[in-house]
Structure P
């Protein structure tokens, strides 16, 4: 039995090759892999011993040779193929152990040049992997160090069956697909947001207990990105608590995005991906207390997120209510010990997610389709054009800015009532906008009087504005753009409401 071994990730390779040699496998290797094996005292041949030809072009050409690929690609069950090998003095190669140059790690380094990137595009490796995977009934292809021990166990027991060979071949093709995706992404012009063809490379983080419901299976994947990547849910570290569920991840992602929409210390409380509590305040514990008053009934069993490190005072307040999980950039030791005793899922992220991102959002639709869009980012300076007779006061402007950032986080049709950087009431996901207004007012109760209203889209009729006026709401921020804007403005003037248009919609389906 013959094997070619040439790996970038050398974890476990010496032990694996030693096990192969004990099984009388003849080893051929190249470059740094060969050196590592020889330094370990293992008998290894060079690839030139197969090809009869030296490596050339600084190692760019070494395995691209008929003596190598003929030995890999020949079908063992075809007499003609085997006769041709014999005629050309080519010996079959039975195993290929290869993983590829660290392209992503290389191009993610500071100051990397195009020349550096091109030199780290592996050619011979993917070619051998694909050739071996194509001919998997006759050739064992290994790309993952995690497979070393199981393969040795199976070989010691006799042989590797066709099902296992097929599984290894699938992993091999996936390995090269992810590699090619990274190269394509690196070479794609930054201004080409939606290319004609696109692939996404993802690695599984973990299996989940189930999906949105117990009868659905689920797993958590992370996209392989070039560069540092963004902080957020996919980079969170769980510090304590039960394993995460699909719904936990969805809600925690919404929660940390909500908290990090604001620059001041902010607490977001999320239920079913909607913020039922949201507040900013210089003292984080006070921000939490205010957030909880937004909807304390809905907050029970929800998710808490902070854009600041959790201190002991904030933890004391959080521990007074039952939550399933929380996520923050960090925790003081006393706070972490306190929260851990509550049997919550506790997660931390290294950095807060950016408000502005170039990442694309994807969603599957039936028939094998995907809809892809850029992320809805709120401008740092929110454009506000006063369309009512009354200009908003300085305090109302501050409240309207908070409302506009908050309403973006709510499922449409979205309505929020806010005051003093504090979410007082929220109406979400209603087919009718006026119904969302009614729900938000009901949630706010008496606090609706003197608050401001944010609407993620225009009012198609004046009825929502009329309802706001009757509740004592003093200012409204909305995109504008309705055929009946004049009627909505007239309703605002009737109740002396200051109304501003932003010209930007924030639907969130």
Structure Q
């Protein structure tokens, strides 16, 4: 308590120790002015981020005032903040005890959803300013995911090794660049984070500024599109077909472009993934004729995905597969990631685990949310540690064009909620490169990961779009494993990508 009193700082409420014969009273000032700005309903994206910045800046100043006394906020909890008479934030649960850098007491009590990795694992040597960088980044992440004040559901961060899910699962329209900054602040290794809370806030401010420029820029753009698809060396060695399909169609006056990648599901019992992806892309091509405009995209693509699923089911019924389907056999299906370019905006529609990435200088960020079981469960607030128990089942597709269900009455019909695409809109700037791809191109731990994709694009950004598409596919193909006696099926997949280079008009 005397150590706490010796820290003469506005970051903590003023306190006095009143001693008498039987002990002492500890007396603290309280304003009962608790800031809870995250409770405001969401509005326009940039304005929401500006409100977050105001809060993050004030909290960073408080944390750095604490750090000047070589103290860290180990029992971090955003509800334990109040405003003092000058409007500054101060911490209210560091009353009888404070925590110096380099210490992590074993009897420390924290909320499992808020404790930095070094605290959860009692790595005292790592406790310092970067610990509170993690706490501040986590608070911002929870704000955007609408998880404050309780934090992520479940047993806490350490239950899933502090590997937070993609923020877009909870906030699919959060502006580009924001999650990249927060991910650095949330690095499990303390040395990989920003050195101070103000460093995190400054990087976040720059990302918000870049996003604001994107939405206010009034210039014109043009684009260059490249595409490439191949079966992949593993599938070729097994003499298996390429079940991916690519669609690229451009229209002049005014300039517009429709692009798509589709990855046929190879594990179906009725039909084939190759047939499903072909039917889907042909239907997509027919649905958007020369008169199509961006204002029609969301409605048209949603109708097409529903109609495409019904078409696949009708095909199977006409071919005599009704009995197999009624017994629960799997109907053919395909993923679909489609984009519509018009003006300086890209609209994306996504079903399944084919993806779209934005590469903006050193930034590489996934713009789509995977339509698999794991992402769906996380979006329903399932604790992340429960997904680990599902293993590979978490990667099973929940959304696609195709598939069906059997009603209690034995009728085979389309499962509506599994074929409704997620629609998002993204402003573009000259210098951007957008990559649409199937999972044969990008899959962490298997083919290219997000960082490798970004490095390749950045290193070869002056290449024509067509050559860049071929280079990316070649790089992923080189990571496949050919069949061997020990691995008869090898390890690989079909690979497809569309590269869109955004240029100044």
Structure R
């Protein structure tokens, strides 16, 4: 009963916070009407490694640059007055401003750049084939027709249907589907957009099938370098620094880098909290069946969390056994494992496992996530197990041996049940921490709960409702797991007569 009241109270607090957030924003700019010259000393948000990154640093050397991991978070930061402008590709910024009357795109260009397909280095045959396919699309007018459909007009068109490829060969394509109209997740929960149509046509020209993976932008270049993907499309501009790491096709689009700011004449977003809540609920959950994205992400997060805990618990028990061994080499190996795994941030570990250890292995990213999180979890729980076991009085073991039990029987029937009761409170905390850490799996192309929330935000550009919704779902998962572990602890205590 107490747990239900806590959950209900938390939900009410979140809803009130949501209502307050969406009801207070009025779209008013902090610094009046903006021009490019007025941005010289302002706070500018850029996407790390994007075309806007270099353009902003060159055009505004005196500005304070804020590195963002995706355009959705940058937009949220702009609307909440954390930054004064975003510098990025004009077409995407116009799409965003079209859905947000409190934002506007400045007419003057920051910089013009070439946009091209990124290709894994050392594959000249693929590079030449891609270049030829782009040339053919340009010569027969297909590329111009695509630009008219995707870049002109108020609504995003549907992806055209393609005939099956002439062979079963595939090309692995990476993108970050958060930047309409170039790449986004459409109402059918499929990756769509100008860039996606382009690679589909390129792959058809090569007689191959495009297999598109949605991953975080900073992971695209490492994915190309490690061979996880063959091509990457995500508004990549060509720079000499990038040419050292990957190859680029001939340009297929002239990117116009612009600045988006808060609009001094933007429509007010004030309104009744209930009306804002119901509108946000419909646009973020009901419209285009976006609840399916949340359901899929929730399932993925649950699978990774549970499997990682199971694998980590078994591995942790084994590491604990080595750590308590009387052989110095085994004890030393366990200490090294624990020190290394506890010293590496889990995101870095995840990317090392995916892009380095399994660089040449075709493995499901979900399995990689389970391995990485399981390894991390094992390092912590092994020490929890060891500490709990060593806290049991040695007389218990001696009493068991004296009663005729073997050493293993004494451990399983006497020591372990007592240690388990002492382990549960700390183990529960580590379990919940692991669930929350899984939110970084988007870096290896896994569409979990957090990634699903980002996809929804990229379509609605509602900075608050999807975040609150994802926070509530993570809380619900953690709360249910706590209840399950508390129930297991109660059963264990009753079973031992405590």
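FYI, it's all coordinate maths here, none of it is from the lab. Only a predicted model underlies this, so the values are computations on that prediction, with no experimental measurement involved. Cβ atoms are built from the backbone, for glycine too; each structure is taken alone.
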| said: Quick check: 15.0 is what I get for mean count of other Cβ atoms within 10 Å over residues 379-386, calculated from one of P, Q, R. Which structure matches? | reply: Q
| Structure from which 206 was derived, volume of the Cα convex hull per residue in Å³, for residues 43-290 alone, options P, Q, R | Q
| said: For relative contact order in percent (Cα under 8 Å, 6 or more apart), which structure out of P, Q, R has the highest calculated value? | reply: R
